[in-house]
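Each reported figure results from applying straightforward, stated rules to the coordinates on display, with no laboratory input. For clarity, every value in this text was computed on a predicted model and none was experimentally measured. Cβ atoms are built from the backbone, for glycine too; each structure is taken alone.
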Structure 1
Amino acid sequence: MVESIIPFIPALFKGLLLTLFYFALGAVGSIVLALPVSLGMGSASRLVRFPVIAYVEFFRNTPLLVQLFWLHYALPVLTGIKTTAPQTAALAIVIVMTAYMAEVYRAGLNAVGRGQHEAGLALGFKPFQRWRLIIIPQAFPIALPAIGNTLVSLLKATAILSILSVPELMRTTSRISDYTANPITFYSLSAIVYIALCLLLSFALSRLEARVSRWRAG
């Protein structure tokens, strides 16, 4: 069985690298963009709050598969802007994961007591200072476990990008399985790779949570 896998290791490795690229893109993009989105969800202005909430609810309550097809085939018809399959995959993974991450952030921010805002006001802090120095540092440790779960889900969700023929790990596995007529071996190998990646990511996140907990205690 090992002999049948060896010739395809370079192709599988390239697919793995592309999977990790889309994961990193979705992770960094969503972690950065989710903060302004989550703040927009709590905005006092309806003109800001309602569109942001509509965006978050739409992408959280529709399947990623449907969103991929819609972005790739329907959006060009509506806007005249065409994207390649890799571009659509990158756009979708960031847009969708930002919606999920924004909800995680919102829950973390809401968990910080109202008294913390009042304390910032009493100290004469401006709104930006209150959020940067008081609210966000307290909200981040609260939201960290949920952030970790979202990132693990993102890693697994990259597999669905294969529907656009993006040659990430799952698409590469599918092609090799069809070529060799040996799906059990190659899909099992991919499953082991995904399990290893998710366990490694979970371990790293658990270590980060432990360090943050020690920092808060100290």
Structure 2
Amino acid sequence: MIKSKWMLSFSLILLSVAMIVNFPFPHKDPYGESVLAIFNIPIKFANGFHTVGITTLLLLVVGIYFLVKSLKKYAGRIALIVIVIVIFAPTFLVNSFQKNFATGIYAVSYTSEESKCRFEMADQETLYGECDLSFKNHSNKDVQFSVEFYEEHLFKDGLPMVSLMNNGAPFEVMLRGKENKRVKVTADIDVSAMEKHIEGGEAMGVNITITSKGKSRNL
């Protein structure tokens, strides 16, 4: 069934690396982006292409090519199965780890798609901000952590929005064991000293950083 052992080994190495660089833990962004940031390598090109995404695709294509070349039979079927594994295994492994082994903030999942913030002027100098955040504690033990906000992609002339909530940060959150909870945080933001600022609006898919006992995760 195996035609070339070295091709098979090489393909498995490439496919394993593809899964590792695309591993979405402990932060929201893939593990590969954290590595690129350490070496000051651009995470995103000017044309919109993501470095990690392109790297993962190349590793997957080359890995599948050598996998197919290394097999005598059932190459197509095995290649299809491997593609499914590479794509879905990282998320499956993260979910399994959080449900069965993780503790502290590593057992906490955050659903950004269900979280949002809204802003409106309370008076001429005060901007009122209110955010609803969706959390789940997968462990059996209580978890307490603080929350801060960050802007993921702020354009050159863009005005900060969700990060303004840090005027009231850090916000303390307590989750009981196995608790699924929506947390509401509010802040009165003094904008009197700001040359430019938002006067209202809503933000979906809010980016946050959770911190506890010297450890943090960007979600």
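Just a few scattered comments:
- Origin of the derived value 28 (relative contact order in percent (Cα under 8 Å, 6 or more apart); candidates 1, 2): 1
- Entry that produces -26000 once helix-only ellipticity at 222 nm (-39500 (n - 2.57) for each DSSP H run of 4 or more, over all residues; to 500) is calculated, selected from 1, 2: 1
- Among 1, 2, which structure scores highest (criterion: distance in nm of label points 7 Å out along Cα→Cβ at positions 91 and 195): 2
- Computed 109 for volume of the Cα convex hull per residue in Å³, for residues 107-202 alone - originating structure among 1, 2: 1
- Read-out distance in nm of label points 7 Å out along Cα→Cβ at positions 147 and 171, computed value 3.0, structure in 1, 2: 1
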